[in-house]
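> Input: structures, listed below.
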Structure P
């Protein structure tokens, strides 16, 4: 293997490890019901917290479940967007097409 290519691969591997660490530090908020349910997720698409305002409890269990689900999906969508943006920064300098990694 070309020594220059090997150095590039090692550099990319180090950048990927750094990216993984950074993604764990990123948090995004998802919400539903005008903010009565809020969910925080990190860049690894892990839910970190769920906040439910008291007025959401008055609407019944079925609606509350729908609100929690919607807020989780909102947070996870935002988390995936952030991860894709960070991955794009890594691949931009390598001349790789978006979504390659």
Structure Q
């Protein structure tokens, strides 16, 4: 996710005008999907606070056809959905972060 956010930091305009940035984001979405698919069913079952189906499914849906990428859909996912997914994973990985 850090790399996706790094490549997308220039905003929508930079993303839409650069196939290099689009490719970098798409590749890292694919890596994220591959990693999420490797999480065991037992682990997912024991950590239901994360919507694993959504995390695995949504990014996979966006990154599933690298031969016909949809930059607008990819950007929508990066801008509109990645922050919420990052938060749910951050809350899981660091449950006391930001709390007093």
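Read-outs throughout are calculated quantities, based only on the coordinates presented, and are distinct from any laboratory measurement. Remember, predicted model here, so these are calculated numbers, not experimental data. Cβ atoms are built from the backbone, for glycine too; each structure is taken alone.
> Which structure, out of P, Q, was relative contact order in percent (Cα under 8 Å, 6 or more apart) calculated from, if the result is 25?
Considering all the candidates, the number was obtained from P.
> With FRET efficiency 1/(1 + (r/R0)^6) of positions 17 and 41 (r between Cβ atoms, R0 = 41 Å, to 0.05) as the yardstick, tell me which of P, Q scores highest.
P
> Moving on to the next point. For structures P, Q, which has the highest computed value of mean count of other Cβ atoms within 10 Å over residues 33-40?
P
> With distance in nm of label points 7 Å out along Cα→Cβ at positions 57 and 81 as the yardstick, tell me which of P, Q scores highest.
The structure with the largest value is P.
> Computing mean count of other Cβ atoms within 10 Å over residues 25-32 gives 16.6 for which of P, Q?
Answer by label: P.
> Could you tell me which structure in P, Q was used to calculate Rg/Rh (Cα atoms, Kirkwood Rh) as 1.21? Walk me through the numbers before you get to the answer.
Details: P: 1.21; Q: 1.00.
Among P, Q, the structure yielding 1.21 for Rg/Rh (Cα atoms, Kirkwood Rh) is P.
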